[in-house]
1. As an exercise: helix-only ellipticity at 222 nm (-39500 (n - 2.57) for each DSSP H run of 4 or more, over all residues; to 500), calculated from one structure in I, II, equals -24500. Which structure is it?
2. Cα Rg over 2.2 N^0.38 Å was computed and gave 1.05; which structure, I, II, did it come from?
3. Can you spot which of I, II the value 21 was calculated from, given it is relative contact order in percent (Cα under 8 Å, 6 or more apart)?
4. Out of I, II, which has the highest value for Cα Rg over 2.2 N^0.38 Å, for residues 124-171 alone?
5. Going by distance in nm of label points 7 Å out along Cα→Cβ at positions 132 and 156, which of structures I, II comes out largest?
6. For structures I, II, calculate distance in nm of label points 7 Å out along Cα→Cβ at positions 20 and 52 and state which one comes out highest.
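Nothing in this text is a laboratory measurement; each read-out follows from the coordinates by a stated rule. These numbers come from a predicted model, not from an experiment. Cβ atoms are built from the backbone, for glycine too; each structure is taken alone.
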Structure I
Amino acid sequence: MVWFIGIATAIVAYLIGSINISILLSKKLSGKDIRTSGSGNAGATNMLRTYGKAPAAATLIFDILKGVAAVLLAELADMLLGRAASLNSMPGAAYILGNLAYIAGFFCVLGHNFPVFFGFRGGKGVATGLGVILTLNWQVGLIALAVALIIMAVSRYVSLGSIIGAAAFPLLLLAFGLGSGSANIMEIIMACALAILIIARHHANISRLASGTENKLFSKKN
């Protein structure tokens with residue numbers, strides 16, 4: 001039963017993440033798929049460069065809320081089923097339910113990056129990951145967000161800020177856990193997996209950053 005709940009949570013979170021508003025909006029606005037324009041990424045930054053501020057803001061908000069919704073649903077399931085887990089004789093039952101939120105967060109970002117509804121070609125998971133991180137641990141999330149925004153403001157590279165912000169999350173979570181004496185190895189593992197998932201989707205940006213050809217925020221594409 002508990003394993004079924006864990007699998008069901010992952011599937012539901014993945015399906016939530018697979019709803020890509022940037023693709024739907026771009027088709028509504030111009031009849032074109034955002035993945036055929038600009039950088040080809042189905043995310044807020046490409047929407048900003050291609051369609052302007054309002055569609056980009058709508059994309060950003062929706063993508064963040066996807067992450068929030070997936071984690072909150074998992075936390076609700078954990079709350080409702082936690083008592084059942086404590087009575088369940090299956091090994092690891094309470095442990096699985098106790099980490100449902102992290103499982104949901106990872107699979108929601110996975111769905112955003114590889115959406116089943118759109119041929120498994122989605123975004124990079126930054127905004128959805130932000131929603132996930134802020135809901136999982138708002139203190140750590142705000143610090144990671146501040147780090148990302150500072151890097152973006154100084155360098156004007158959205159990708160660089162996103163990469164460093166994602167990498168900061170598991171490190172900050174570990175620091176907070178060690179500081180409070182309540183570090184959870186499963187949380188750290190899932191946070192690392194989430195960070196790796198986001199960073200890996202920036203492989204092309206990393207190559208362009210290394211070669212000095214990455215586009216800066218508010219600059220015209222070379």
Structure II
Amino acid sequence: MPKRLEPFLINHYYHIFNRLIDGHNFFKDHYYSSLFLDLLSYYLSNKATLSYSKFKRTPTRIQNEISLYLDYEKYHKVDIIAYCLMPTHFHILVRQKFEGGIVKYISDVINSFTRKYNLENRRKGPLFLPRFKSVSVVSDNQFIHVSRYIHLNPYSSGIINKVSNINKYPYSSLREYMGESKLCKPNWLLSYFGMNKDKYTQFVLDNADYQKSLEELKYTDKW
């Protein structure tokens with residue numbers, strides 16, 4: 001992965017996104033979308049020294065023991081605030097916790113996913129653009145609006161026709177904000193809404209059509 005000109009700063013927030021190459025759209029596939037989300041969870045920890053494939057080959061009892069260890073947040077490279085998988089790309093809003101954490105994290109996830117996909121499909125070469133994109137989040141207003149942008153992506157792009165059905169999209173963290181959090185740390189966002197999940201969800205839904213009409217926020221089109 002090419003070296004980045006601007007280093008990521010500890011305790012700062014970034015919108016990370018990257019897209020598949022060669023017209024691939026396999027994030028439409030439940031198997032590969034679920035795999036990618038599993039990798040996002042597994043490689044959060046600095047202690048994930050086993051490759052994901054080796055981890056999955058260990059006995060279930062050992063996997064459970066390792067998973068408990070990897071759940072310790074003090075070892076996590078980043079905090080995930082929001083995410084969304086689209087057919088051809090992904091979005092993640094993260095806070096970096098260790099120096100080099102974001103680059104290491106995204107590299108581990110993408111490399112592991114690529115190896116598994118290539119092995120299963122008898123192909124070689126990269127699946128994603130060589131350098132993922134990033135936008136630094138520099139204000140509270142940007143922070144909450146980037147999260148909304150990410151969560152509304154399935155509706156803004158037309159994958160979900162009715163905004164009322166957006167909670168049914170299975171590869172977005174909005175479901176975690178409306179229910180039980182698993183991969184995300186929602187409290188960073190919810191603190192702006194009095195820790196009220198309903199208020200945050202309504203904020204997202206109320207701005208759905210407005211966002212769909214915006215062009216200036218669609219900086220991810222400029223790959």
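1. Attributed to the structure labelled I.
2. This figure was derived from I.
3. The structure behind it is I.
4. II
5. Evaluating distance in nm of label points 7 Å out along Cα→Cβ at positions 132 and 156 on every structure, the highest lands on I.
6. I
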